[in-house]
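Bear in mind that the values in this text are calculations on the coordinates, not laboratory data. Being a predicted model, the structure only gives us computed values, none of them experimental. Cβ atoms are built from the backbone, for glycine too; each structure is taken alone.
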Structure I
């Protein structure tokens, strides 16, 4: 048993230390009903005009101007330079916990998002051209609203970009019509670009450019863009993801589309390329995509008529994390309107599922504790002969029908649950700025009872008293004291160091995750105490 426990301790130590760089990156969300389809009329993809183009009027715009679009869900600042978005604020989310500013999903280092250009540059200057706009401001009402931009190139190609807004969805319809009033046929691809900056790479959840290509999710690390920057196939969507939010382009027709990525001095471009097909002089074609900037709410994204919900992905632990997320939301929506209590109830339910396994483990630990005096004599007698000592110990286990592995089994089984819950609790937008009680006003942030004016080694700002984390460390120490003592002094010291190591590791974890681990420890201590009393 000593060797098994030592091995388990070493494995756990390796896991937490290796996970350090991944775990530490440097009010209740209002559920919004989302619509899968945008209201018509929006032209189908690649609709050919029935008559030749004539009388295209030139555009004479001399300065950049901003059009503000307001809806219950967002506030957007459009620029006529390229008919793109300069600022996109989500009204249901604040930039900071105690601030008044809405969350802006456009990075400070980014000039515009949802840009439009020709991939092969067959129409020169469109991305930075000054478009003509039909509105100075837009207030989205129950019947929706539109915003239209128009530009004509020097070669006579007219580009019309229209946006369609609704009050109850983050999805915005965007139609682009190309009218070829020139003398040369066009055969290119429209590039719908999203620029973003990406976190420093230490975040445990994925952040960066992604796409759904030929039925497969492609989350591309920034360091890998240089190796591969073009993904061909039927691209169902292209997105930029942060911890809690995403921006995305979703074409109505994905046939022949591709995803292009670029890294320009830390600004990452993810572009959806849609082939135009051949546009002969005197004809036109229209192309429709949906654009969106939204919270990464799995249940909201799941209601949309696309695969964009697959952007919410928890890696290897997806099969465990998503049911836990759904259960946590169900508890919050139907039982208690507090995500902290929802986490506690979720922890209790998980503990009940593994209750029989825990009983078996603690029974084995109790039996092992009774064998400690005999094992001590074996070590004393055969201390110089390790092989003989191990044979005698294994014989002792066989005689008393004790399985040393069963005492470590709950920890082994619990680790995937722990990592799945970490991924879920780390990325769940529902916990962003969600209060629990008292000083815990944000379950997605580390708990700090007070804010100190000085820094503390190993603790990320703001520094303060991590009450939950210290309580969690105390419960781990108590668990260790309740476990059978090891006869090896070195092993005993290592095991007693584990609560301290875990406390240091957890000091920067989100308070939601620390709350889960604390409650789980308390339940484990209670179960172990009950089994020990029962067998004594």
Structure II
């Protein structure tokens, strides 16, 4: 039911009427006032900037300044009839034209014909064209000549949010002024001033939410405040503001981010549930969380974050407290995950799942070791001189270490002390001196080494034979039953070859006997191949034990979070 009174919205009621009331556009006000004071007022102005930052308001103030009855001055009086007419929009000498609805060439021609006449009772005829970029190409062409050489009693003021759509020929004929987005502290200050005038009880945090909803636009912020007052009356609570504007409480962002840095997955998922319960858009929430992490990163990265961040002083103090001593690299890694999640949510059917997965991954990220610290650790490991409080030792072993393969989450190199390569002759010598139990096995080893050197094909078979008897003039050799080596050894040519080599070695005619034995029998001595395999297994067992207890290797496992996967003797 109508109350019989006309309500004027706050955006109109508190519209700036002087240059000093223009919040956040001091650079424009100062320039225009200096131009007026010095008598250097151009015939055409172009005001550009985002919506609701004061372009049209500045055009009206400029019109009042030029036509004020008290003379051309840097501030209008706002009390003379001419100023009042312009404020109300009823002046016959100030034309406000909407470029979106009057964008044809005929509209511009009519305007061009009308401006030839002198103003009726003002100093200037002032043409204000809002959203001038909406004019058609023919309309711009019709305006060009008049814009370049207008009558002395005419001033043009154009306003647009998209100056890149204007022809260069128009831009070159105007003095351009770029209006900035109004900073958050300035919007909050203006909202507080208006709230006090309207006798509204509201907290600074609520005003910050309203100002942030305006996104740099003073008009949008005042519209949001109007909406809040219509819902809450003259007593406004923080919860009502968050619910009405559909914004996430900054405390919830702080709680979720704290859960991420503390690895508290329970609180992280509970926070997402609360966001979902109020019906808030998940992607919008992700973007607000990105902005929150970005603020934390700036605070931890620069010395004077207040000069970069568009935040109220109270919010900045809260963020500084939360940032604490968190490393910038840790914040940046989590911010990267959120940016990736935001891109994926644009096409996802389950946005909540994507943000949950991203935050869980962010909460479970392993800490990063600075690269310089890793380099220093590796240098000390290579030098064998690592000393740490968690694993002290007096000195690293100087003996040659085995080759160790280390498995880790990321490829990393492990220091190794490699012995020099052995010459080929040394390998043969090692075969001829295989450890054996008793002189018979030692003599057998030396004989097989000679055979390998002279006749490798015969020697490769003898390696798998067990020396059952080795007497003067007699050599009895056993091979496993049904094995390839038994068949090969029973060949006449093989026996003849062994006899010839035995004669060459001892100078005595030797009888060669080949016998069949049970494989792995304890009654017969081991063959050289079995002996070598047993010795290798024993050596590898000793090496593994040495590696697992070696202080340098243990320190490498601790530093890199790795494990031993393979050990090879060098």
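Which one of I, II has semi-axes √(5λ) of the Cα gyration tensor in Å, for residues 172-339 alone, as calculated from the coordinates, equal to 28, 22, 15?
The structure behind it is II.
As an exercise: distance in nm of label points 7 Å out along Cα→Cβ at positions 188 and 316, calculated from one structure in I, II, equals 4.6. Which structure is it?
It must be structure I, since only it matches.
Quick check: 11, 28, 21, 16, 14, 10, 0 is what I get for P(r) over Cα pairs in 10 Å bins from 0, in percent, for residues 324-451 alone, calculated from one of I, II. Which structure matches?
So the calculation was done on I.
Which of the displayed structures (I, II) returns the greatest value of distance in nm of label points 7 Å out along Cα→Cβ at positions 92 and 476 on calculation?
Going through I, II one by one, distance in nm of label points 7 Å out along Cα→Cβ at positions 92 and 476 is largest in II.
To which of I, II does the computed value -0.97 (log10 I(q)/I(0) by the Debye sum over Cα atoms at q = 0.11 Å⁻¹) belong?
The correct label is I.
For which of I, II does helix-only ellipticity at 222 nm (-39500 (n - 2.57) for each DSSP H run of 4 or more, over all residues; to 500), calculated from the coordinates, equal -11000?
Label of the source structure: I.
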